[in-house]
1. Taking distance in nm of label points 7 Å out along Cα→Cβ at positions 135 and 151 as the criterion, which structure among I, II has the greatest value?
2. Could you figure out which one of I, II the value 2.4 for distance in nm of label points 7 Å out along Cα→Cβ at positions 79 and 159 was computed from?
3. Looking at structures I, II, which one was Rg and Dmax of the Cα atoms in Å calculated from, given that it came out as 15.2, 43?
4. Tell me which of I, II gives 18 when you compute relative contact order in percent (Cα under 8 Å, 6 or more apart).
5. Can you rank I, II by distance in nm of label points 7 Å out along Cα→Cβ at positions 111 and 143 and just name the one with the largest value?
6. Given that helix-only ellipticity at 222 nm (-39500 (n - 2.57) for each DSSP H run of 4 or more, over all residues; to 500), derived from a single structure, equals -9500, which label among I, II identifies that structure?
Structure I
């Protein structure tokens, strides 16, 4: 997808229940899902493919230090308005121009599948982490055929993380509607706990 396409999508991006998290029930579900796997605050998080900054907002509200990155200048413009307390960068998540070995968490929602080389992108994402840092991905394989199956994402993450857990997310509370495709949360840690 092109930068121009994502710039055009920015105006209506938050209209989707899982993008804008305007519904308090959906927002609470995402909050609980993420807080269950993230380290304690004030951990530093790189939100790659942050869009309009909705997850950034959620995490900043909880006390995390978050740097957001998106390919679309219009998405970043909206994110800066939504979360003035966070740092945002326009950049390509395939090779994020962020500080290496500086983050406790790399978070990405629906971005790894879109990378030209997901394994190479993930390697660059792991390079952003402190030695004990974790990768938190929300991905899916949609009914359109686009996306990344959980088994494929797990195989990619296992090349860089020893402990990988996949949690299916079929519940409508995350998406604001019933779904019949594959959506999941994947957490990759350097060692088993």
Structure II
């Protein structure tokens, strides 16, 4: 069992951390890239997980010199994602950390998803019954890798940022946590693969 005694609160990312919904996002982006003749680079797009779809679209148009309608791209991606019936199941090892700690520590979720998408995914699980705070992309102006999402979760939990630890599955999410002054456990394929203390992390 992971020892989190030094922290007062725990913050989880959602997509790819608590729920394996990144598969649904990847499917939606692959369909969108195909529809608009955009090169599909799954690994690069996965690392943008944590950004709202409209901001991912802007990153795509920065990377590729294509004369395309950003709103049409985003709309297509969101429509495909919303049409996917099963958007993902819980990730057992990270969910277990939530179950082991929610009775003793305040828990928050900080996600780059829109509220309606986060709620739809969470409603297929019992996660919300164990969480005090949910901050989505609708709640902040500056998204990951900016610290605002996690700062807002800590604020709503009434905890100082350094007293919270974050579980994340992307580099930009880890950067957001560290920039908020929080230690971060990095998750990949459902396992914790690394630990980034806020005071030593670069970037």
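1. On the way: I: 1.9; II: 0.9.
Largest value of distance in nm of label points 7 Å out along Cα→Cβ at positions 135 and 151: I.
2. Values: I: 2.4; II: 4.1.
For distance in nm of label points 7 Å out along Cα→Cβ at positions 79 and 159, the value 2.4 is produced by structure I.
3. Values: I: 15.2, 43; II: 16.4, 52.
Derived from I, not from the others.
4. Details: I: 18; II: 26.
Checking each candidate, the match is I.
5. Details: I: 2.8; II: 1.3.
Once distance in nm of label points 7 Å out along Cα→Cβ at positions 111 and 143 is tallied for I, II, the winner is I.
6. Working: I: -9500; II: -12000.
It traces back to I.
Each reported figure results from applying straightforward, stated rules to the coordinates on display, with no laboratory input. Model, not experiment: these values are computed from the prediction. Cβ atoms are built from the backbone, for glycine too; each structure is taken alone.
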